[in-house]
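No lab work stands behind these numbers, since they all come straight from the coordinates. Just so you know, these numbers come straight off a predicted model, no measurement behind them. Cβ atoms are built from the backbone, for glycine too; each structure is taken alone.
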Structure 1
Amino acid sequence: MRKFLLFGRTGVGKSSFVNTTFSDYIADTSEFEACTKFVEHYAYDSPLGNVCLIDTPGLAEEDEACDEAYLSLIRSKVDLDQIYATIYVTRLDETRFRPDEKRTLRLLTSRLGASIWNRSILVLTFAASVPVGQRQEAISRRITHIEEFLQTLTVENKLVPQFRKFHDYWLVDNIVSDWTSEGVSALSLLTA
């Protein structure tokens, strides 16, 4: 079974990504408050292969003490050596690379280790919220900001391995189902 660890800030759509991937409402979601307070394992047996998405509490919800508690929970409930790939989830429709995202990336790297980025996928949610004419620029800008930050973070702190780039990039929208004619199911990508 391939295990994927999802992480990111609170409210970016991690649990919605679980529901969209498995085409079923199995992870609680809310537009107004954080729902995921525990590490949740969602296993799915499909004709394409067996997959487990591990949903985690969102970081940058409150203060750094809360983030530390959530990261300790992740370390205690997840064997990182058994993770096939990590999935960092962030919103495409954000116009700035904000300090809370930088803090989240820094904390994930320092507390879980630079190796979490070895085989990592960047999932950009709320893709349909970005107008078609601005989407490519938004994609490029978000990827560049995050990758350059992780590269600088691992180089300046002499972390091994040094981050180079994400293994893959996915655009998703957890609200609008028919926003693109070029879409494929996330499940087919996870089992490929």
Structure 2
Amino acid sequence: MNLKVQIGLKSQIEALLLLGGEDIKLKELSKFFNISQGKLVEILLELKEERKGTGINIEIDGENIYLVTNPLCGEIVNSFFNQETKPKKLSPAALETLSIIAYHQPITKSEIEAIRGVSVDRIIQNIEEKKFIRNCGKKESIGRPNLYEVTDKFLGYLGINSVEELPDYAKIKEKINGRNEN
């Protein structure tokens, strides 16, 4: 007896992502399922939204697609696996750089440096390695510099789901400027 269970495309994609690790490419999945990359991205974004409140999330990083644990579950995961070392806290410089990116994204490294007044080469490298930011394209200007944006992992580190949940930058700036005038 040959039982062939029909399973939906979303479920098939999830199964491949689970087993594929970080090696699954958008182009490969598109070709395998014989659908356009645009349609695949649409399906992946739906899946990402559906999984938002679960322990496993979908991360789309340029051409790579993979499953990650929900950053909001980080404390419980660390607790269960009894990790001896806690995740390192971010330096004030890294937090400042991440704040600039979060409020001004997409933004180039030189634009961040203009705001901070110092080089951010090493900081960008470190927070990119932590997957708190990602390269989200190129700016249409001389040299075509990389554009950066914060990731869901960074938002999870802050305990929020979207940049819209960040405090209102204009109100904070207004309060700070008001205090400095008094």
Structure 3
Amino acid sequence: MDLAAFYRDEFAEHAAVAEATRAALAEPFARLVGLAVASIEAGGKLIFFGNGGSAADAQHLATELSVRYIANRKAIPALALTTDSSALTAIGNDLGFDLLFARQVEALCRKEDMVIGITTSGRSPNVIKGLQAAQDIGAVAAALTGKDGGDLTGLADPLLIVPSNTTARIQEMHITLGQMLCGALEKKLGLA
């Protein structure tokens, strides 16, 4: 293995995907920020969820909002549905893994809220069902994904599709977009 070439190629691919993401997602990102602001100003909260690395991103972003991102400021109401091990295991055992997020959305989400599902493929059944449950409540159902958007096209709105087929690059853009959301919310809400 040529480690120097690997190192160079990984950064080159990251930079190319970052540039393609920048070029493709300005409008859906602006819509995501606008709808998130409207949700919070209406007394709602942001609810994040995903599987694996996307679950970690959901927890990371909810924490940036509820604790702090850049500024020491008033908390922004946000939570991740991947942190309650009792609920996760009970839902998985009693109702099935596909309902992992839908059941929690049903219990915790209100029409003033925004849910943000995160899935690199756009094909995670539990993320899809969680977004559908949010729509049934009348909440905004948004998503971050990659590849061709999977089954989220026509379901999530806004839908931010990272223009890549490489899971690692998609995840890198998801956390970048998520942190940009945190920074934009601090500014738009007058908290930074």
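Rg and Dmax of the Cα atoms in Å was computed and gave 16.5, 55; which structure, 1, 2, 3, did it come from? Of the options listed, only 3 reproduces it.
When mean count of other Cβ atoms within 10 Å over residues 61-68 is worked out for each of 1, 2, 3, structure 3 gives the greatest result. Each of 1, 2, 3 could give helix-only ellipticity at 222 nm (-39500 (n - 2.57) for each DSSP H run of 4 or more, over all residues; to 500), but the derived value -18000 comes from 3.
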